[in-house]
1. Who wins on relative contact order in percent (Cα under 8 Å, 6 or more apart) among 1, 2, 3, i.e. which is largest?
2. Out of 1, 2, 3, which structure matches -8500 when helix-only ellipticity at 222 nm (-39500 (n - 2.57) for each DSSP H run of 4 or more, over all residues; to 500) is calculated?
3. Quick check on the output: 5.9 is distance in nm of label points 7 Å out along Cα→Cβ at positions 79 and 311, derived from one of 1, 2, 3. Which one produced it?
4. Where does the value 40, 38, 32 come from, among 1, 2, 3, when Cα extents along the principal axes in Å, for residues 31-190 alone is the thing being computed?
Structure 1
C-alpha cells in the first residue's frame with residue numbers, strides 16, 4: 001500500500017483522467033443531401049472529435065437514439081440548405097444536445113459550433129469571391145499557451161495526482177498507526193513509560209515523513225520524468241522544501257485522526273471522508289475559480305489545494321520560493337496547528 005499503490009495509480013490515472021473529450025456520438029439528419037450538407041458532414045466527422053452514430057432524413061428516428069443515450073448530439077440540416085445560402089446568403093441548422101453529461105454536452109456543442117463557424121466563414125469567402133467582391137481579412141487570432149505550450153493534459157494532471165497520492169499515503173498510514181497500538185494493547189505499555197507525549201508523536205511522524213519523501217521522489221523521477229517526460233522548469237529545491245513542511249501537516253492530520261479513533265475501521269472511515277473532501281475541493285479536476293464562494297472558502301482550509309498549486313507552478317511555470325511564500329506560510333501554520341492538536345489530544349497517563 002505504501003509503495004506499489006501510488007506508483008500504479010500514478011501510471012494509470014493520468015492516462016484515464018483526460019480533459020479532452022473525444023468520441024462524441026452525433027446523429028446527422030440531412031434533409032438537403034446537397035454538396036454543402038455533405039461537405040459540412042465530412043468536416044464534422046473528420047475533426048476527430050465526433051463519431052457518426054447514424055445519418056438519415058428522419059429526426060424522430062434520431063431522437064429515439066437520443067432517448068436511448070446512443071447519441072450525444074443531433075444536427076438537423078434543413079431542406080434547401082444549399083439553395084438558401086445561395087439566394088438568401090443565410091440558412092439555419094438545428095443542434096440538439098443531450099445534457100445529462102453536462103461537461104460532454106458543453107464541450108461537444110462548443111466543438112460543433114466552432115466547426116460550423118469555420119465552415120460558414122469558408123462559404124462566405126467563396127460567395128464573395130464569386131460575386132466579385134473584395135474579401136477583407138477579418139480579425140486574426142493567434143493563441144500562445146504559456147507554461148504548457150502543447151496543452152498536454154498529462155503535464156497538468158500528473159503533478160496534481162502525485163500530490164494526492166503522497167497525501168493519501170501519509171494520512172492513511174499515519175492514521176492507522178496509533179490505532180494499531182490501541183488494538184494490540186501495546187499503547188498501555190507505552191503510556192506507562194517516561195517518554196513525553198510530544199516525543200511519542202514525533203516518533204510516529206518521522207518514519208512516515210521519510211516514506212512520504214521517498215514515494216514523492218519515485219513518483220517525480222521514475223514515473224513523471226521517466227514515463228511521461230515531465231521535467232520541472234523550476235528548481236527541485238522549492239518542491240522538496242514545500243514537501244517537507246506539507247508532509248508534517250498531512251501527517252499531523254493522520255495522527256490527529258488516530259488519537260480520536262478507537263479502531264482501525266473507525267480511523268479508515270474518517271480518513272476516507274476527509275480524503276474525499278480534500279480531493280474534490282483541491283482544484284485537481286475542476287478550477288477553484290468556477291466554484292461557489294462558500295466552496296472557494298473551504299478550499300482555502302484544504303492543505304492539498306496548496307500542495308497541488310505549488311506542484312503545478314514549480315513544474316510548469318518555474319516559480320521560486322519567493323513567489324510561493326504565501327503557500328509556505330499557510331501550510332506551516334497548518335502543520336503547527338494539526339500537530340499541536342494531536343499532541344494535546346493524545347491522552348497519556350504517567
Structure 2
C-alpha cells in the first residue's frame with residue numbers, strides 16, 4: 001500500500017486541520033479567511049489605516065529620497081547597529097519569587113528583510129542574561145505571500161534564544177506560520193494565557209492575536225482565567241489596544257509595531273508611527289490608568305532596511321518589587 005502523495009491541496013487541508021485543533025475552528029477559520037480577503041491591500045480593512053509596505057514602489061521612493069539628501073548609506077548602516085535597552089517595571093505586589101525576573105523582548109524582526117540585520121540581532125542577544133524571552137510580532141517582511149524565508153530566519157534565531165520563548169503574531173505574519181513556529185520551540189499565545197510558576201508563586205502571561213490589521217485580538221479570552229489580584233503581563237503586537245488592556249486590569253503591556261518611527265527627525269521625533277495611539281505611547285516606557293507599558297522600536301526594519309535618529313533595539317525588562 002503506497003502513501004498518499006503530498007500535494008498543495010492536501011498540505012493546505014493538513015494545515016487547516018492543525019490550526020483548527022490548535023486555535024479552535026472559529027479562530028482558525030476567521031484568521032485564514034481574513035488573510036485571504038485582505039492580503040496586499042494598501043488600505044486596511046477599516047479603510048482608514050494606511051499600509052505603506054504594500055505599495056510596490058515604496059522602497060524605491062524612500063531610497064531615492066534618502067540618496068538625494070546623502071543619507072542612504074548612513075541610514076542603512078544604522079539599521080544594523082543594535083542597542084540593548086534596559087527597562088525596569090516596579091510592581092509592589094509582584095510575587096517575591098519574580099523580584100528581579102528578567103525578560104528579553106524582541107519585536108518587529110522582519111527576519112527575511114536583511115540577512116545582515118538578523119545576524120546582528122543574533123550577535124546582540126547571545127551574551128545576554130535573562131529568564132524568559134517574549135516576541136511581539138512581525139517576523140515576515142511582507143504582509144502577504146510566502147512564509148518560508150521568514151520561517152528559516154526564525155529557526156536560526158530560535159537557536160540563539162535561551163530557554164522558553166513566548167510570542168504573538170503581528171500584522172505582517174500569517175497564521176499559517178503558527179504550526180512551524182511551535183515546532184521550532186516558540187509558544188504562540190493566540191488570545192491565550194500561560195501561568196509561569198516559580199517557587200510556588202505565579203506570574204500570568206497573556207498574548208493576543210494581531211489587533212492592527214486583522215483585528216482578531218480577544219482580551220477577554222486571553223485574560224478571563226487570570227485570578228483577581230494576580231500579577232499579569234500582556235503581549236500585543238501593537239499599542240493600539242492600550243485603553244482596552246488598561247481597563248481589563250493588566251499590570252504590564254509589552255508591544256512593538258511602531259518601529260519608533262524608524263525614520264525620525266533629529267531628537268527622535270517620528271515622522272509617522274503607523275499606529276492609532278497617542279504619540280507618547282509610540283516608543284519606550286509609558287503608564288496609563290495604573291498599567292505600565294513599553295513600546296519597543298524593534299530590532300528590524302520595514303519597507304527598506306534604513307533607520308534615522310531611531311536605533312534598533314533588543315530590550316531587557318526587569319521586574320521589581322521596588323526598594324527594599
Structure 3
C-alpha cells in the first residue's frame with residue numbers, strides 16, 4: 001500500500017513516521033522544493049518537528065503528480081485556510097480511486113465550511129474520512145501512547161483507516177459523526193487560546209477548569225445546532241482534544257494565548273513563528289457559524305475581542321465573570 005501525506009508540517013511528518021514504522025510506503029509532499037530538499041538531506045523537520053528522525057523509507061516530493069501516482073490513501077494535512085487551494089491543484093489529477101483522510105482542524109473563514117465540506121465541494125463525491133483527537137505531534141512521533149478517532153459516513157473506510165493507523169502505541173477508534181468530530185477538533189483551539197490567556201495572567205487551575213468546562217458547553221451547543229451528536233463531545237475528539245490542547249506546553253494555541261495574557265500583541269507573536277496557529281482564524285469562523293444559527297458563544301466572543309478588537313485580557317475575563325446569573329446548561333444563553 002502507498003499512502004501520500006499532503007503537508008510537511010508537524011502533524012503530517014509525525015504521521016509519516018508512525019506509518020513508516022509499520023512498514024507502510026509513505027510519500028510526504030510539501031509545497032516548497034527548497035524545504036523538501038532539506039528534509040531529504042537532514043531526515044529531520046527542523047521547522048515543525050525538531051528532534052525527530054524521519055525514517056529512510058519515507059519519500060519526499062514537491063510534485064503532486066509524483067505524490068498522487070499510485071496512492072491508495074491521501075492524507076490531507078495542510079492548514080485549513082490553505083486546504084481549498086491545494087485541493088484545486090489535486091483535482092487536476094485522476095482522484096477517482098483515491099480514498100481521502102483529512103487531519104486538518106479548522107473552519108474555512110470565507111465560507112464557514114468544515115474541511116469535509118470543502119473537500120467534497122472541490123473533489124466531488126470521494127471516499128472521505130476525518131482523523132482527530134488529543135494528539136500532540138511530537139508525542140506521537142516519539143511513540144508516546146496516544147489515541148484518536150476516525151469518523152466517516154462510510155463504515156468500511158473508517159474500519160480500514162483504523163486498521164492501517166492503529167499500532168501498539170497509537171489506538172484508533174471509529175465514529176460516524178463527521179461534523180461532530182471536525183467541530184471538536186476546530187473549536188478546542190479557540191478555548192485553548194482562552195486558557196492560555198489565563199495562564200499568562202497568572203490565574204490557576206480553578207479558572208482553567210471553568211473555561212475548559214464552559215468551553216466544552218459552547219462546542220456542544222454549536223455542534224447540536226449543526227446536527228452533531230452531543231455525545232461525540234465527551235469523547236476523544238471533544239473533551240480529549242480539549243484537555244490536551246488546553247494543558248500541554250507544546251500547544252501552539254495555548255502558547256499564543258499565554259503570550260497575549262503576558263501583554264504581547266497578536267501580530268508580534270504570529271510574526272515570530274512559521275507555524276500556523278489555527279485557533280486565531282477559527283475564532284472568526286466559529287463566530288460566523290454561530291451568528292448564522294443565532295447562538296451565543298461568550299468565551300469565543302471574548303477571545304475574538306482580545307485578538308482582534310484590542311480588548312484587555314483582564315477586562316475580557318471580568319466581563320465573562322459578570323455575565324447574568326444562569327443555570328448550568330448548554331442553552332443558547
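1. 2
2. 2
3. Comparing all candidates, it corresponds to 1.
4. Values: 1: 95, 42, 19; 2: 52, 43, 32; 3: 40, 38, 32.
Derived from the structure labelled 3.
Just so you know, all these numbers are worked out from the coordinates, no wet-lab data involved. It should be emphasised that the depicted structure is a prediction, and the values quoted were computed from it without experimental measurement. Cβ atoms are built from the backbone, for glycine too; each structure is taken alone.
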